[in-house]
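Structures are listed in the sections that come next.
Computed from the coordinates by the stated procedures, all read-outs in this text should not be read as laboratory data. Nothing here was measured: the structure is a model prediction, and the numbers come from that model. Cβ atoms are built from the backbone, for glycine too; each structure is taken alone.
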Structure P
Amino acid sequence: MARDQSIRGEWVAGWPVVFAAMFGFMVPATYVYSFGSLVGPLEAEYGWSRAEITGGLSLLTIVSAMLQPVIGISIDKWGPRRIALPGAAMVLLGFSLVTLTTGDIRVWWGLWLLFALAAVGVKPAVWTTAVASSFTKGRGFALAVALCGSGIGSTVMPVLATWLIDSHGWRNAIPMLCALVAVVVMPILYFGLNSEADRRKVAARNPATPQQPLKGMTAREVFRSVRFFKIALAGFVFTLTGMGMSSNFIPIFTSFGITRAEAAAIAGVAGISAIAGRLMTGVLLDRFNANLVGGSIMLFPILTCALLLWAPGSVSVAFLAVIIFGMTIGAEIDVIAFLTAQQFGTARYGTIFGVIAALWSLATAAGPLFVNGIYDATGEYTLALKIVIPFFVLGSLCILTLGKPRDLPVHPA
């Protein structure tokens, strides 16, 4: 009962932070999940190949990966609020400006390269730091609710972007989309986004106000620890294989004889199940051994691979396989974010998670190439489904063997 009351108390004080972070996750979802709607119009207008068009998003991913450790240090120094508010505004403005491209593909790439400098300000480290520092007993579910913003964005943005492009043309549609998001999200971020670092800065102006001490290891201590490498490796290999599979679900299913329309419908189930997976995982992380919960979840994609290999042409089996996979992928960030805070504290959370997120970005970019490379070499996806299984086992073992969290030191700032 005391534990439940403690969780309730955290939610009474911290729900605006979770609500704001959830909408914060929708900001990067604006350009990530509406990008696909731009490919067709750009291809038709300029004659660029799809690889050339997606090169813009690839540049953004690479630059973001390199800059995320830097932004993590900035979060620890200034607090998430001071990064997120200008970052969100710059992202929405920057995405609008990519519509200024000309018929020269180098201009398109250059605009995305500049846009990448803004996009790093709305990466997961910003939002998860705010939530992780505001919750302790209910941290798992709080992170899960916040992370649902990405799932909501993946559902809403493609539909909204496609409708706006069809109605107003792609050059007008993207600024309109960004304006709509800004009107909804920016006030919520302004009034709701906060963190322990932000609250400490306010309290520092009034010496009479008691300050809540920050607990956690220094970045140097963390980066020298085996536990950090286990968490980072688990996140990397799971994202590498998970993104490799999820980004290729439609070609995987069609290679097994399922129609393209059925394959698209099956793949779409992943987004819905991801939200359910995040919420359920958040509850489990708060109530049970987080290492056991996280390590077990990372084994579930093996069942997806086994089902697809067992009945490759079955639509019903494919639906079940994607539901299982979606719930796992939805829980992945929640698990890594939770364990990072639990094992190392929140004193330098932004820096630590920024490095992990950088590896995540590289894995996100490399995953589709990894799976498609196997397909190009063999002419089928069967071998790829077999090869990824040991990667999921490796990620699970890294989490299962983390060990019990240690007592964390108190930091004055």
Structure Q
Amino acid sequence: MRILYLCADRGIRLEKFNGATAHFRSLVRAFSALGHELLVLTASAADESVLGAHAARIATPHQLLELLDEVERPVARDQREAQRARRRVVHALGHIWNNVAVEQALAEHAVRFQPDFVFELHSPFGAAGVLTCNRLGLRHVLNVHAPMAWEGATFRTQALQDGAEVLEDSALRHAQNIVANSHEMRDLLLAAGVDGGKIGVVFNGVDLEMFSPQGETRRAAPEGAVVVGFSGSLKAWHGVDVLCDAFRELAPDPRLHLLVLGDGPQRKQVERLADELPGRVTWTGALPLEQVPAWVRGMDIAVAPYPALERFYFSPLKILDAMACGVANTASDIGQTRELLRDGEAGLLTPPGDALALAAALRRLADDAHLREQLAQAGLREARERHDWKSRAADIVDIAMRGAQ
């Protein structure tokens, strides 16, 4: 089967080391592993040897590049706030302008490639993929992993918010089929008035060849220590501050060592903790996807310490990665984590945002190696039986060819 994978999001770039890029690459690998022929249309400078599929770039108009260069030029201190405001407007205009480039690239490559369907990752201000596929009579699936307009307003002080909402509403209303990554995301779509008959739920998955108990292992601390590990972007909604507070509670226990894989706005929290507890914290910064499994294998306990969020629609990759590596999980009792771990079966759950409860769960797991092994093995079985990216890719193909229901 011929699949055109459209990733028009200008913020998802192959040179970045984050969850969005990992999701992008893993699903491409899964489609290819099932024997499908892929063409990837992406705003990123696509290295086909890294991506593992044929790729074509969605061109950025030179006028936009000139605007972006202009708003990044150094300015006097008293002009910086105005520059930040202009930068937000230009970036929003870039997303809107991107629709023109997407329409042109999609129309051109669809004629050449003749896909059986187009799989599109929902992007900020993005409506061209849906509308162009409908105009050309192409089968289309829109993968909605987040309410992009709401995220822009809530987390990124996004400019031109009305435009973001209008374009997102158009994409959702006109989409033939939608794949949501969680039941919570499906509920948000239903609340927004999207027809439930065209929404299917397909969780994120894990690459079982890359993430497994076998392979190189990197330990952040000597044997005998208990390594508590976090993997992901250091952003507010991932609860890095909660994890740091929990580890402070555990500081009197010299066995425990904290490993943090990733980078982001909350790295100062990790750096401050490392200064407070010399030799007890390892922070790697952002890592290429290929280097992550070795560090995850070196964890004794993996943590997903989400705070109490107003909206939790995520499908956490970090939990699945740890499960597939045979590492015990503890996570906040929120959203999809309940379905993945089922408290006491494949992991331990604690109230979201509760640093003291998280510390107690970590202490319990540190003290009970048998429980850690029991949870780790249950998680490993779950990952192998239910969460392979290839099975997720097969579900998406089925939705594309048969419909969500």
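Data for the structure
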item	result
Computed 2.4 for distance in nm of label points 7 Å out along Cα→Cβ at positions 33 and 65 - originating structure among P, Q	P
If distance in nm of label points 7 Å out along Cα→Cβ at positions 49 and 161 is computed and equals 4.6, the structure in P, Q	Q
Among P, Q, structure where relative contact order in percent (Cα under 8 Å, 6 or more apart) as derived comes to 16	Q
Entry that produces -14500 once helix-only ellipticity at 222 nm (-39500 (n - 2.57) for each DSSP H run of 4 or more, over all residues; to 500) is calculated, selected from P, Q	Q
Of the structures P, Q, the one that 22.0 was derived from, the read-out being mean count of other Cβ atoms within 10 Å over residues 73-80	P
Comparison of P, Q - label where distance in nm of label points 7 Å out along Cα→Cβ at positions 153 and 233 is highest	P
For Kirkwood radius over Cα pairs in Å, for residues 225-304 alone computed as 14.5, the structure of P, Q it came from	P
